[in-house]
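As structure tokens, here come the structures.
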Structure I
Amino acid sequence: MTNSDQLFSRLHNQRLSSTRFEKPVDVVRWLGAVQAQDFNAAKWALALRMRQATDVIVEEAFNNGEILRTHVMRPTWHFVAPEDIRWLLQLTAPRVNLRAGPNYRKFELDTAVFKRSNKIFAKALEGGKHLTRPALRSMLDADGIDVTDPVRLAHILLRAELDGVICSGPRIGKQFTYALLEERAPASKILERDEALVELTQRYFRSHGPATLQDFVWWSGLTVEDARRGMAQVGTPRSSRTKPSPTSAHLLPAFDEYFVAYKDREVAAGSLSTWDVLGPTFIIDGIAAGRWKRTNSGNIELNASRALKKSEKLALKEAVDRYSTFIS
């Protein structure tokens with residue numbers, strides 16, 4: 001497969017060149033999980049893969065619990081579908097806990113502390129309550145758990161997410177809240193470990209392929225052994241090689257799955273570094289061609305990394321117009 005074939009296949013499989021989804025949760029289900037530590041960027045990542053979407057539509061889906069935000073796979077936030085959250089946690093939380101282990105020990109966080117904090121969260125949030133981080137911090141403090149250091153607090157909350165006690169609640173203004181997972185996603189699926197491994201492998205390669213073993217290991221947070229076992233059971237799915245026509249352009253947000261989901265990003269990085277493409281990047285026919293940002297005045301500023309053809313400028317204008325509609 002040529003580089004062009006690989007890029008066009010990824011554009012198609014990631015649903016950037018074949019947008020057909022109507023709801024944010026449809027995108028999340030298809031991709032398996034969507035990196036979301038930058039909340040506003042992640043909302044745009046979902047909208048890019050929908051037929052029509054505004055910031056308000058995606059925000060409402062989040063606030064209504066149609067998509068959830070929690071730590072899963074790697075030690076960062078991801079959007080996940082409510083029905084998938086439990087089996088994803090069961091499969092990947094042990095690895096995230098392993099990577100968080102040094103900080104757990106640094107801040108003297110052990111099983112006894114987590115048992116106490118989880119009990120406090122469960123009592124405070126029961127009955128459909130949604131509380132902010134400062135509110136939960138006050139409750140921990142009142143119970144004698146040291147949360148003076150915000151990083152220590154962050155790891156207590158991280159562990160509660162990984163233990164399946166809490167997940168995202170609706171936002172209050174611009175503040176995030178936490179809710180009980182058992183109340184926010186009561187109908188989530190439980191899969192046996194091998195079933196979950198197969199499910200995650202299938203979702204990754206159908207939506208991100210072509211990709212390698214190392215790409216999958218990086219994205220999923222799984223061990224090489226588990227990733228190999230999953231791939232052996234799933235096989236290698238076929239990828240579309242249809243070239244989009246005419247010239248296509250997309251304004252990708254920071255940490256978009258098009259780049260962050262791969263260990264090796266060289267093929268699509270163009271003249272940008274593989275680090276730069278993790279920021280807001282615009283791509284033309286699948287290859288990074290520059291950076292973009294929204295200015296304080298609300299305009300979109302483009303910084304091309306090479307000379308652009310007339311057709312590419314026209315495609316970029318359409319991409320900018322689409323983002324402008326999203327934020328309007």
Structure II
Amino acid sequence: MGWLGNQLDKLAGAVAGAPPVQLTFVPSIPAQDVPGIGEPIEPDSCYIELYLESLRLARARVFATRFHGVAYSFVTLAREGEQRAQLTAVSKPEKLAALDRNAIDRVITVSKQMMGPTAFRGGPVSLEFGLFSVKSGNLLTPVLDYVTRVSAAAGISYVGAIKPFVPLITEGMDLIAGQVQDTALEVGVDTDLSLTTGCVSAIMALPKGSVNPEHLSLDRDRTLLLDGKALNCGYATFSFRRTLQKSDYGEIPELKQRTDAIQSAINSNKEKEARDALNAFRLATIASPDLIPSDAHKLVQKVKEKVNEAFPPGGFAAVGPGTLPDVTLANIRLYE
């Protein structure tokens with residue numbers, strides 16, 4: 001369990017403008033023009049992404065000055081061959097920076113990625129999501145800037161890269177949320193989701209049971225609708241999207257290291273070293289928790305073709321300098 005799951009009840013009783021009742025959370029609502037929605041999510045066959053879609057700020061009216069909108073997410077899901085993965089992010093999208101009271105009554109469309117393409121291995125997906133308004137121009141602004149920079153440095157889809165940054169992010173959020181006169185909890189949820197298709201969810205600053213979930217929908221402009229009319233309360237909508245591509249596969253550290261070893265052997269015209277490095281790459285790729293099996297096998301095949309291009313059958317020497325195959329992982333073009 002992450003930071004928000006441990007403190008949501010405390011925040012609801014202490015943070016400025018906090019809701020006095022349990023909020024309304026709807027796991028799936030009809031949506032238009034959101035990529036990957038309604039498409040099947042099956043273990044080991046796709047990646048999933050988390051996006052903040054839209055929001056409406058209401059509790060920020062407690063501030064007489066400008067404020068920032070801040071989104072926090074903490075996702076826990078199964079990971080191949082390892083403990084459950086934890087991916088956290090804090091974002092202050094450009095559209096949520098230095099807002100004023102005139103922004104309170106309008107819907108803000110963000111479509112901000114909070115978790116990059118992550119291999120889905122099955123089982124429940126635990127989600128903690130919080131939307132905050134933070135008073136601008138005081139000591140919290142530097143803290144907020146620091147936390148968002150740490151989150152950006154950690155990345156949004158590599159579990160190993162994010163892990164060392166989790167304590168820094170949660171401690172920063174502790175400092176922000178602890179300033180109860182300068183921070184307003186707009187909406188928050190701590191839940192487990194059984195994902196079978198891509199879906200849009202909504203968390204609303206309304207008492208639980210006060211609206212019929214079947215009457216909710218998300219318009220093309222990401223406005224949350226109740227019976228076809230814009231909802232007049234604070235809310236956030238977010239989506240778990242299905243995708244078949246992990247566009248940042250070239251940044252997987254352990255695979256990058258192994259393709260670098262292959263490239264070095266090719267550059268030195270050492271076939272045995274290249275093929276040994278290829279085998280090490282094959283084993284690491286097939287075992288990688290960051291790739292679904294179809295992508296892993298495809299990537300191995302493409303790198304193998306590069307090695308065979310450098311050392312073709314018949315004992316010919318590798319091609320000369322300047323025409324050597326490029327085995328750089330980012331240039332393998334997995335999806336072509």
Structure III
Amino acid sequence: MNQARPLLRMNQGDRSEGRIYYCPHFVAAEAGFFATEGIDVAFDWATSGGTSILGGQLPAVIDGRADLAIGGPMVVMRLAQDGGPPLAAFCAAVAANPWVLAAPAPMPGFSLARLAGCRVRDMAAIGTATLTFRWLLARHGVGGVTLEPSSGDATADIAALARGDVDYGLHSLHALGPAVAEGQVAVVADLARLTGPVPWSAYIARRDRMAAQPARFAAFTRAIGRALHWIASHDAAEIAALVARHYPGYPAAGLRVALAGYKASGTFASGPMIPRADHDRFARIMAETGWLTAPVSYKCVVEPGFAAGVIGGSP
């Protein structure tokens with residue numbers, strides 16, 4: 001790292017949050033896009049997980065130990081509603097629901113209607129994913145679904161699904177990629193298409209920090225724009241080769257499977273701008289699930305100025 005360049009510190013949450021769909025900043029680092037834009041970015045980890053609204057990566061941003069984080073704009077929505085710390089999502093990363101439904105074997109022609117009367121194990125119990133899945137069931141009029149909690153052991157849950165002890169598993173493709181690559185389980189539906197475009201994850205910072213260091217945040221946003229364009233124009237094997245060192249111990253075949261799935265489902269944002277329509281859709285979903293008392297406005301959640309004019313269009 002060249003300390004002559006301005007530095008931004010980014011908190012990624014705890015190790016469990018180092019998911020494959022969070023790879024745009026690793027692409028930007030490995031492809032030299034941060035350096036091209038004249039900045040360095042240090043990737044920090046939190047020591048505890050995001051089990052509450054202010055868990056994981058956000059405390060470091062709020063108290064100033066980190067300049068930015070990657071996470072869910074749903075948290076920024078909730079903080080805006082509740083009068084919490086003034087954070088904003090300023091750069092897109094994940095533009096669709098990265099969760100999938102898996103079964104012991106492929107099921108051509110699958111539709112959510114097939115879940116009626118079935119057992120679905122919620123293998124991660126991540127708030128946004130669980131709420132959105134329940135919203136999808138209600139929207140499609142699917143009843144009689146038993147949503148089981150995780151056992152707390154992801155490996156055991158995947159093995160139970162492979163044996164047919166449960167009918168379906170709800171998890172991220174990040175978690176299921178190795179089992180899919182080995183043929184243990186099969187993805188029967190990606191929830192990206194069913195949910196529609198939403199700003200699932202984005203780069204988040206304090207508004208006063210962005211105002212104090214606009215050149216650094218603008219450079220970061222341009223670098224992520226370059227990274228998202230690079231992801232769109234390269235195949236899963238090339239992306240995997242570039243970022244593999246950031247996923248130590250993760251099987252290479254699983255990494256390729258997960259990246260290919262995320263590319264096919266449109267999970268990665270096409271550019272750094274968070275579209276107003278996508279935010280508004282997500283805010284309505286979160287209100288309908290009860291996470292919000294009412295949809296929160298775009299201007300309360302998103303700072304679009306840094307992404308304006310960068311690859312990715314307008315809000």
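All of the numbers you see were taken from the coordinates with simple rules; none came from a lab. Because the structure is predicted, anything quoted here is derived from the model rather than measured.
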To test your reading of the models, identify which of I, II, III gives 21.7 for Kirkwood radius over Cα pairs in Å when calculated. II
Name the one structure among I, II, III that helix-only ellipticity at 222 nm (-39500 (n - 2.57) for each DSSP H run of 4 or more, over all residues; to 500) of -9000 was derived from. II
